[in-house]
Every structure is written in structure tokens, then in C-alpha cells.
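Following this line, the structures themselves.
Where a number appears in this text, it was derived from the coordinates with a stated rule and is not lab data. Keep in mind that what you see is a predicted model, and the values were worked out from it rather than measured. Cβ atoms are built from the backbone, for glycine too; each structure is taken alone.
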Structure 1
Amino acid sequence: MQVIKNYLYNASYQVFILLIPLITTPYLARVLGPTGVGINAYTNSIIQYFILFGSIGVNLYGNRQIAFVRDDRDKMTKTFYEIFLMRIMTITLAYAAFLIFLLLNGSYHVYYLAQSISIIAAAFDISWFFMGVENFGVTVLRNFVVKIITLISIFTFVKSFDDLYIYIMILSLSLLIGNMTLFPNLRRYIGKVNFKNLKIWQHLKPSMVLFIPQIATQIYLVVNKTMLGSMTSVQSAGYFDQSDKMIKMILAIVTATGTVMLPHVANAFMKGEVEKTKQFLYNSFSFVTALSVPMMFGIAAVAQKFVPLFFTHKFLAVTPLMMIEAVVILLIAWSNALGTQYLLPTNQNSAFTKSVVLGAVVNIVVNIPLIMLWGALGATLSTVLSELAVTGYQLYVLRRQVNYRSLFMDTEKYLLAGVVMFIAVFILDEKLVNSWSMLIIEVVVGILIYAILLIIMKAKIIKDAKMMFKNKN
């Protein structure tokens, strides 16, 4: 029940931190237009590289290390300060590198400076600590007020394209303030530390091992916007960003299991419970598949109605991007379960690293011709191919460690129910008028069709859900 509780907390948190852009996107699409949205997406993609190199893999590494020592308060205190101070130093170097970049760059200076507050915010991000001790509630509660203030600020101060830098400042400052609010909660877990006994740089090498896959991951998450902005236009980067934003919001619900399960599996693995870690994987894989399949087919089925309603007709080019990119919902759900929930906590860092590096290489190599041919659509196709490469390689690596039959149990039932749901909703989408009420009807119909089919086919997840509620009561 603790894992379920943590999943719900983390899923809520991941959705919540994306809720602000979800609520504000229709408004910003109207006041900033494709150019304003594109400039924000492009400049932010550049800033993410400095955040990435400054963070040096701490989010994954810190989460895991805290999970290893969380039963010893003194060790946990020492580990926290060592990792936190190391990150402060590396972020400082990253910001110095950003200032050099700014001097050499001839455009978007105001927007880059506003975005750079996010680099500073990354230095004070200690969410990895609370994930390591499996306390996900604090991050949700502490950030709630900050996000509400952010929402109010956007609608109050952002009125036209000329306010783009204000919008960027609001988002960057909300990250910084949100991260700072987590510090008072540390007192429950850590005590006083002797700074003379700290060995800060002992964490650099193992953190760098996890940093390499994060570089690769960030490349195929951000490089599309960077390449689109450089090779075509900031408008194309904006179209891709809008599609990507919607897909990532949906993915946050699914991949929240990864953050929750990593410390849980790591703790079980450290105790030598190998079979238990595999069972965690089978259960988690089945869960994310059951959840991601209807989301994948659902977003593809309603995209034609959703895009003009949500983004306005200025962003109609986003429709085919969302329909194609929806495929990555399932692929990333699988790679998250295999990589973040099994390979990393069982110390198979090399295999995980190779998988994401492969994805990054595929993305960059395929991106160049596809973007030149089809612009944003080409970048979307490249994203799907890169995620396919990551998932395919991870499945290959685990072929002798896991039982595929157990791993893919009931997957055919989920896919069949998803296809039937897609056909029904897509036909409905074509016939119903373009309005929010009709869109809601389509979503409800899709959920009902999918759920009823799983009940008819007696999918195991239905039995598991019944057992969970029965035990809870």
C-alpha cells in the first residue's frame, strides 16, 4: 500500500507541475502566438543543456544513494550534504559557462537571462532526497501554493507578445521558490554535520556514470527543438513543443511509477531479494501497459478536435504531430519500467547507459534528413524511432534475466481493447461537432469501451484492482 500511496503522490506531483502550462497553454497560444511560444521553446532548450551539465546526474544518483543509506541517520546526513554541495559547485560552473555563451550569442539575450534563473533553481533542487526516503507528499504540498501564485501571475502580467520575457521570468522564479520551500522539511531526516569529514568529490565519478545516460536522454528530449529552431524556424519548434508538452503531461502519470519504484527496488536488491525485484518489474510493467495503451490511442483519436479547441486554429499543424507522437507514450512507459525501475536499481548502469545513448544517436542521425524533408513532422518521427531503439535494446539486454511471457502478460488484451476504443472514438470524433462538451463525451465513451473490454477479456489487472480495494477495506 505504501508503494501505491507514493505512486499517487508522485503522479499527482508530476501532473501538478505540468498543470500550470496545461491551464495556461490555450491562453498563451492566443497572446504569444506561434512565434512567442517558439522563442520560449527554443531558448529553454538551450538552457536545459546548462542545467543538465550542472546537475551531473544527481537526480537519479542522489535518489538511489539516499535509498541505500536511509536506515542510518548519520550516513544519510553525510550523504545528503556531500551530494548537495557537489551539485552547488557544478551548477556554479555551469552558470559561468552560460555567461560565456551569452557573450558569444547575438540574439534573444533578454529571454536567455530570464531563462537562466532556472539554472540557479537547479542548484537548490533537493527533490531527489525526498524521493530517496520515499516521502512524495511533501513535494506536492509545498509546491501547491507556489504553483497557484504562478498561475495567477501569468494571467495578471502576461497580456501580449511583448510580455514574453515576463512569462519566462515567472516560470523560472516559480522553480526557484518551489525548490527553496523543500528545505524546512529536511530537519525530520538529517542532523548536524561535520563539514571537515565530508568527502564531496567521492560522488563525482559514480554520479557521472548516471550522468552519461541523462545526457543522451536530454539530447533526444531537447535536441529536436534546438535543431528545429536552428534548421527551420522558431515557429516549427513551437509546434513541436506544443505537441510534446501534451504528450509529456500524459506520460507524467505513467512514468511516476519509475520514481516511486526505483528506491523501493533498490532497497529490495540491496537485501538480496532478486526474485522479488523481478516480480516488482512484472507487476509494474503490466500496470504501465494497461495505463499507457488507452492514453496512446485516446490522444491520437481526439487530436483533430482537441488541437483547434485547445491551441486555436493557428496551431493546426500540431494535430498530425500529436497523433504520431502518441506512440511514444507506450514506448517510454515500457523503457521506464525496464530501465528506471529495474536496470538502474539493480546496478545495471552500463546497459541502461547504452540504451539511451543508442536512442540519442538514432535521434540525431535521423533528425537531420527528416527535419530537412518534413520539418516538425520529421522531428516527431525521429522521436518515435529513437524511443523504439531504446525500448528494443533494453528488452534485448534483459532477455536472459526476465520471463517475457510474465513480462507481457495480457499485453495483447490491452492492445486489442485499445484498438477497438480508437476506432470507435475516431469515428465519433468525425461525426460530432467541434466543442468541449462533445470532446468530453468522446473521452468518457473511450474509457468505458476500454474498461468493459478488459472486464470481458478477464485481464489480470482487473482482478488485482479488486483485490487491492478489498484489502484496503
Structure 2
Amino acid sequence: MITPSNPLEWLISAVGFLIAIGILVSVHEFGHYWVARRLGIKVLRFSIGFGKPLWRHVGRDRDQVEYVIAAIPLGGYVRLLDEREGDVPEQDVQRAFTRQPVWKRIAVLLAGPVFNLIFAVFLYWILFTAGVPAPRSIVGEVTPNSIAAQAGLRYEDHIIAVDGRPTDTWEQATLGIIDDLTDDGRIHLRVRGVDGSERDLTLDAGNRSRELTQPDALMPGLGFDIWQPKVPAVVASVIDDSAAARVGLQTGDEILKVDEQPIGDFSQLVALVKPNPGRDVTLEIRRDGQTLSVPLTIGESTAGGKSIGLIGVVPENKPMKTGRTYEDMVALQKYGVFAAVGQAATKTWDTSVFTLRIVGRIVTGNVSMKAISGPISIAETAGFAIRQGWRFFFGILALISISLGVLNLLPIPILDGGQIVYQLAELVKGRPVSERALQLGHSIGIVMLILMMTLAFYNDIVRHLN
């Protein structure tokens, strides 16, 4: 989770959330609106948001549709002419939603989720046409005695397939790992080492799939991380009034050891210092060809409500030599205008299927319910995406659009999927579902939706408290 650290970032997150939700709800509701009007069904209102209207406009066509932006930006709706909601003027009876053939009603209900998926294809098409650099699935540090280490995973291995499905980027690999993990607790990888040789590995997580699908738990729990360029533990500058400044560390000093623990690169130094605020240690450094011992008390800082250790040095920005080139580490996903359409459609389909699988495994208990995120997490992610640039924002927008489309197809009475179930039941029975059944289903749907939203908010709050 990416937590904003200052008021400006919180503001950006709020704006990002409003932009993302505003766009995606508009796309979803426009699907219902557009198909309904094309099929001759009368639309009464098109609303983005719920509650008190902040802006209102009445169309000038014969239907005089009311367009509204409302105060609560957590959804929207299209209100259709419906005999169940009151008397309908005689001249408009045939344009009421309830008077339409079942196929027309299903088409209107399907249109919202389908437009969300089409919008995701459009966003991915833009990204693939413009070109998206993506980090390849190169393994970083592997924790000794971890699940990954016991399986034989090594530093700078390239994960080229998960459970037989080819992967090249970390996004593909991560989705594959989660899917395979939540299936039976085992992850089947094919990796290519730095020397070019390929190996088949099985990471056995046992019955820990629920635990490992909690937020930020997957990689640490398996015992490896994403490759990042290493920089030497050489001091480029010393921060004023820091622990390093107080003991006289200087530019050019190379930190060799911390309490006899060898330091191979700056990330290892951070790993030893960060968990130990206030601890007294001895640094072994190299300065002008001489080796010196320097006693130091690790400084302390508070980040996200947690106390972390730091000594106050900035490393040189000179990546160490590695067994791989930059081209090995980054994949440019770029296609021609027409080829990008197929790639975008495939990515949207694969992500939709993955989303459905994860929802099913949450229900069966194979995936932790803590994986469900709410508006706070969406806002933080949207704000972070905006700060990273339009490509990142479009990618996040596509993912949320797919989630919105797929989740709305679930057979929960108050959602589009639940309403479609009612229409199919009418088709089978040959008559409409009874008013009592509709009311019961509506009540159950509201309860389920409230429970899901409560859980999502609870998960968001707990992540912040932790």
C-alpha cells in the first residue's frame, strides 16, 4: 500500500480518487444510458454520485433527461421509466423498462459492465501503442532458508513461466504466482539463470495461501523481492546533524561492516540499520586506503507511525556491475496500432478471468479477506499513479475499470448481475419474478453490499493503523 506522507500527497490522492471514480462511473452509467436510449427505453435521470445534487441540467430533447452530479462520489445510477416505481403516462407505457422484452432488459443491464471492459481495452490500446516500459520478472535478493531459497530460487533468476504460462514482466509473474498459490499452495516456476540455463522450481507454501495473500505479504512471505540496481555502500554526502555527521563520516567513505557483519552494497546497510533505531554499533570503513573503526549510535526517525533507524548518509548514484544488461531488466511493451488492439483485448480478458478467480477463492477461503480494498486504498493508489505519470495512471484506471465491470456482474441482487438473474428467471418461468421475491432480494443485496463496504473500509483503516 502506498500511503501519502504529507498534506499535498493527501490532496493529490483525493483528487486522483475523484477523477478515477468520476471517469469510471461515467463510463459505466453511460453504457446503461446509451443502450437504453438506442433500444427505445425512456431515461429519466443520469446521475454521477448519490445524495444531494450539486449540479443539475435538464436536456432539451423530447425525453428531457435530467443530468446530475451529486454529493457522494461513490457510484452513480441511470433511472429508467419503470411501472414499479409509480404511475406511467399512457403515451410512455411502451417505453417503460418493465414493458420491454427480456433480451432488451438484459442488454441494458449488461451494458454498464461491458462498457467498463471496453474502456479498459481502450486504455490498454493507448498504452501499448505509445509503449510501456515494464520491469522484467528478475528476482532480487533471496532470503536464506525461505520458501524461495529452499526451492532453489537465486538472485537475478528470470521468471519466464508460472504454472506453464509464459511471463516476462513482474505484473504477469505476480498475477501468475497469486493464481497458482491460491490453487493448491504450490507455485510452479520456470526460471532462466544469468548463465542462460533454465530450471523448473516448485515453491511449496503449504497452507499459507491465505496469509500470503494479505496486503504486502506475498514477496516477503515467499522470501524474495523484485530486482533493483545495487549501489555500493560509498558515502556521496552526509546529512547535517545526523548520526553519521556526529561521528565524522565523510564523502568517499566506504562502509565495509556493521558490527562485523559484511556490507556488500547500500541495500544491505539499510537492511541492518533500519530495524535498529537507537542501537550502538561499530562501523568498519575504508577511507583513503585505510581501514577505520567508528562507533556510532543509529539515529531514529518516524515514518507512517513507525520508528525506523537511519545514520544519515546518501549513497553514490553509481549502480554496481551485474550479470545482466539494462535490456535484460526492462521490457518495452509496444505494438502497432492494429496489433495493440489484440494485445489490449487479451490483457483485459486475462485480468477479468483472474479477478473472477480471486473473488471465488475469497469466498472459498483460499484468499484472505484482507485483500479486499476500499475507497481509501483506491484513493492512495490513484494519487500515487498520478504522481508517476499518465502511463501509470492509465494502467491503474484500466485495472479499476475491469474490477468495476467484473464485480458488477456478480449475482448479488442489487448489482447488475443480480438483476440479470431476475430477468433470466422470468425467461425460464414465463412470468415476472414476484414483488415479494424482488423486495427480499433487494434487502439481501443491500445487506451484502453494506457488509462488503464495511469490510473494505475496515481493511483500509487497519492497514493505516499498522
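Going by distance in nm of label points 7 Å out along Cα→Cβ at positions 58 and 394, which of structures 1, 2 comes out largest?
Top value of distance in nm of label points 7 Å out along Cα→Cβ at positions 58 and 394 goes to structure 2.
The value 22.9 for mean count of other Cβ atoms within 10 Å over residues 34-41 was derived from one model only; which of 1, 2 is it?
1
Hey, FRET efficiency 1/(1 + (r/R0)^6) of positions 90 and 306 (r between Cβ atoms, R0 = 41 Å, to 0.05) derived from one of 1, 2 reads 0.50; which structure?
1
Where does the value 52, 25, 21 come from, among 1, 2, when semi-axes √(5λ) of the Cα gyration tensor in Å is the thing being computed?
Answer by label: 2.
Of the structures labelled 1, 2, which one yields -27500 when helix-only ellipticity at 222 nm (-39500 (n - 2.57) for each DSSP H run of 4 or more, over all residues; to 500) is computed from its coordinates?
The structure behind it is 1.
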